[in-house]
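Next up: some structures, all given as structure tokens.
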Structure 1
Amino acid sequence: MSEFERIANGGGKLYPYNGIWPKIADDCFIAPGARIIGDVVIGAGSSIWFNCVLRGDVGKIRIGKNTNIQDGSVIHVDSGGFDTTLGDNVLVGHMVMIHGSTIEDYGFVGLNATTMDGSYIEKNGMLAAGSLLSPGKRIGTQELWMGRPARFSKNIDDEMKTKLEKVPKGYSILAQEYLKEHS
């Protein structure tokens, strides 16, 4: 183990910033190629997939339990005072950019979408693939927003909500399989 980097469960790398190391729950899967820097805390059962970057340098990143950050995503903070917080069971699709935003439990950010400083996604809220959530915008509980810039599209019905709530468990199981195979 180096004073400049550590290897996480799964093979990703952890780096300090200003003497602060990321704090990762023991059962998290951090895939090879993932880089986690500075003031980042990740809860139990969460997974950070291949080639993601989570950079808690000018603020804090907090990620709850069973949250899934898929391949190629970038999570950062805003030096103007917006930390990034993701609740439990959040799904972040491939190639997503989250910047200085809050996403509550069971929030969903689709493939190649972007959230900007001060934006907020409430519980079971969803930002569609390819969408851009402008600074300070708020997606309400069980709302689907889409577009660039994103606008309200429709409410998510209870059937869709139930389906979406099952997905994080599947990713947690997959992450544990990767950990077993690569340890």
Structure 2
Amino acid sequence: MKKIVLFAAILSCVTIAAKAQNASSTATQTVNLNLSNAIELTFTGNNSATGAAVNLAFNTVNDYANGVQSSAQGLKVRSNKKFGVTVKTNATNFSYTGSTTPAPTMPVSGVLALKVSANGTGGAIAGSFSDFADLTSTAANLLTNCNNGGNQTFSVMYEATPGFAYPAGTYTVDVVYTATQL
């Protein structure tokens, strides 16, 4: 009987010790994500905001008569809000490098055109840019109501039709794309 009482005493000490180990405590912490509006526009060929130069070579009489088109130039927008894209040139006229004096003046409008050749943005192609449309130094809507996301891509092509009115040389203008959140 002494053994049973001793065993019962030991068992109740073990039970009390086991219950003491079940105690718990909690702590809570709030985590806030402070998000800002973010947008980025880059060329897919080099993941940069400055695309590679597009060289349109006029080597034959047919090139002058029919114009020359570029290959597709890919761009990508990453934005956490819906956005639109505009396009314009940085000048009204091309700059000229060559041997003709005085330097000829070639207007951008009527010579350089652009079209959206692929659109993976979920937005709409604006105006007449689903076919070749003249570029000017005034910003024009290119894509509207595009979906937010991390890989919203589109491609453009250029077409130049200077005709036979200008002498040999290099005519240069920058095309500026701007993505703006809605």
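Only the coordinates and a few stated rules stand behind these numbers; no lab work does. Please read all numbers here as calculations on a predicted model, not as lab measurements. Cβ atoms are built from the backbone, for glycine too; each structure is taken alone.
Tabulated values for the structure
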| quantity | calculated |
| --- | --- |
| Comparison of 1, 2 by FRET efficiency 1/(1 + (r/R0)^6) of positions 40 and 168 (r between Cβ atoms, R0 = 25 Å, to 0.05) - largest value held by | 1 |
| Test item: relative contact order in percent (Cα under 8 Å, 6 or more apart) calculated as 13, pick one of 1, 2 | 1 |
| Structure (1, 2) behind the derived value 138 of volume of the Cα convex hull per residue in Å³, for residues 48-135 alone | 2 |
| For 20.9 (mean count of other Cβ atoms within 10 Å over residues 32-39, calculated) the corresponding structure among 1, 2 | 1 |
| Read-out semi-axes √(5λ) of the Cα gyration tensor in Å, computed value 71, 16, 14, structure in 1, 2 | 2 |
| Test item: FRET efficiency 1/(1 + (r/R0)^6) of positions 24 and 56 (r between Cβ atoms, R0 = 35 Å, to 0.05) calculated as 1.00, pick one of 1, 2 | 1 |
| Of the structures 1, 2, the one that 22.8 was derived from, the read-out being mean count of other Cβ atoms within 10 Å over residues 64-71 | 1 |
